[in-house]
1. Which structure, out of I, II, was relative contact order in percent (Cα under 8 Å, 6 or more apart) derived from, given a value of 23?
2. Identify which of structures I, II gives the largest calculated value of distance in nm of label points 7 Å out along Cα→Cβ at positions 24 and 88.
3. Assuming 18.9 is mean count of other Cβ atoms within 10 Å over residues 64-71 as calculated from a single structure, say which of I, II it is.
4. Name the one structure among I, II that helix-only ellipticity at 222 nm (-39500 (n - 2.57) for each DSSP H run of 4 or more, over all residues; to 500) of -15000 was derived from.
5. To test your reading of the models, identify which of I, II gives 1.5 for distance in nm of label points 7 Å out along Cα→Cβ at positions 48 and 104 when calculated.
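No value in this document is a laboratory result; all are computed from the given coordinates. This one's a predicted model, so the numbers in the text were calculated from it and none came from an experiment. Cβ atoms are built from the backbone, for glycine too; each structure is taken alone.
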Structure I
């Protein structure tokens, strides 16, 4: 039976350089311009965020709940939170322990894509 091997989010962004810099500085991604001025890939572990320049697209910040992008499982949620705050990233919720066994916080990209970053508490 065929299997899904991985999932790479594809994101419409209005400013390719600004967004790529955010993924590099806040999430620690390695950045590669695949098609200069059109596509930039931001890699972290087994995930590649594929950023495509879409200057006329409705920004994610304007589409409400549909701007949720991913729940990223990380090895040190507090270190990611510290990194995000040091980069003045939009962190609407600080880390907290949840009843489902995760310590997690919320993070928004410059385009308004919403992420949750979580680490198992057990």
Structure II
């Protein structure tokens, strides 16, 4: 089935967001410090990407190696969130949580603009 214009815009914004999160971390796992030369890196959303209010905020992203992503962020979520809170600070987490739970609607044009923005700003 062919992707809709909106689905293509979302995929583009997601990819560019992930690239930005990895670039900010200098292509190194922010938890175990493994480099992209030795492992596959993932951009993990602190608050789920289902929340449009934070889906494309780079502050809502952490660069993790595949192991830390799977076994820490998704299986030992309590330990992971304690680490994130120490790393970012309680205030930043609270702001992200408020933004994550705010009702947010974005048009396809707005999502395309976000994707374009990620491609232009470093």
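1. Working: I: 23; II: 35.
Computing relative contact order in percent (Cα under 8 Å, 6 or more apart) on every structure in I, II gives 23 only for I.
2. Details: I: 1.8; II: 0.8.
Of structures I, II, the maximum of distance in nm of label points 7 Å out along Cα→Cβ at positions 24 and 88 occurs in I.
3. Values: I: 12.8; II: 18.9.
Label of the source structure: II.
4. Values: I: -5500; II: -15000.
Derived from II, not from the others.
5. Working: I: 2.7; II: 1.5.
The correct label is II.
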